[in-house]
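What follows are several structures.
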Structure 1
């Protein structure tokens, strides 16, 4: 399917403000970026780099006063989400070097604290994909997805205690439980067509059966229409903007995802 994504950000800064932005999706095995726009008002110099996770990042200094960022991309993505019940557990000794890092505890995913809980949740499930599916189903049942949650920046242990959170929080818990079973898992940030209320979205991927698969406890089941913007260990690595220095006096974000009837001309 073809999707048109857009993200419009507006800030008011009290002084020159350094930013790192992460707003450009990149083409890969699961998506093709056919066209994109990236408009800064007022226009300022930008330096782009690729971070340790392969994400496209932009560095700039916003001037004092109002500053806006408008992005849009036309992306071809999969019509269906790949699922693989029964896909086997990947022995750690056989994992690619680039995947090993996603076995480690991280700032928001304290996997070393979830070993016993994870084993209990997946009891009776075949090692691999079926275990991750069990974890996702458990989170869907036991943790309330609340897009208006007032609790910010929760780690997996806090999400487990409060049993509610936004999409990012549910993903943190899923990642921590997977890593506790020696299943590599990573955070994904991007767009989801049909999400309500519309916003940037987060989910996680687990590496089983020799590849990455998508899991999202905020949805009733496997759902396509996704555009990936960033990967990382957890939310600390996938923020669409990071601001340094003077505090922002105001900001606004508007996200849209449109299904295109045909490929863009």
Structure 2
């Protein structure tokens, strides 16, 4: 047997090796299915708040629970291609810029899904423009929730019909979201790609409002100090030197920022 193994691994043609390999013990190993989960962020211009897109599951498992957008990776499809497809199916928006979607990591716990061993490759999507969501086949509804923190500083998601706590989410989506928020926070001084939810140009006040959700240091910034310190020293943020036209209300007009290409 050892001589046979050595022959096919070192002396046979690759086609012969692959035909032999498929007859070996690898068939007895458990094979996980592969899926993607997608933490989709958007910025709602109607209330100037950062949102996260969640679905209410209409089928088992976790029927009635809220969950991230996700689905199985189809044959001949990469994990990123699956995440891009799921984003378009749920929002109608086609993501074309690489820095609007990050791969967060693999979540591989064997018991993360009660159906079978399913590995999830988690992604974060910074959606623009902001659109009303579409509900897929396994969703009773799809809703934008406002990203907020409770009195203990813990993440929660608010909606006019009620809030969702992290511990109430389906599967291991709490862990995926916490990992995503940490990844975004750790990158803010170099690549604040989360600001892509604001479009190509945006007001400094909106940028500051988005960043407050990821790092409490931004809570203490005035808008002026935010531009003078954080924006000035960030490699991909740029002060355009322009201000809003026809400002509403008292006070100085809002400064317009952009992300460098």
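Some notes on this structure:
- Structure responsible for 15.0, with mean count of other Cβ atoms within 10 Å over residues 185-192 calculated and labels 1, 2 on offer: 2
- The greatest value of mean count of other Cβ atoms within 10 Å over residues 41-48 among structures 1, 2 is that of 2.
- Structure responsible for 4.5, with distance in nm of label points 7 Å out along Cα→Cβ at positions 17 and 209 calculated and labels 1, 2 on offer: 1
- When relative contact order in percent (Cα under 8 Å, 6 or more apart) is computed for each of 1, 2, the one that comes out at 30 is 1.
- At a computed 16 (percent of Cα pairs over 35 Å apart), which of 1, 2: 1
- For 1.7 (distance in nm of label points 7 Å out along Cα→Cβ at positions 33 and 121, calculated) the corresponding structure among 1, 2: 2
A short reminder: the numbers here are calculations on the coordinates, not readings from a lab. Model, not experiment: these values are computed from the prediction. Cβ atoms are built from the backbone, for glycine too; each structure is taken alone.
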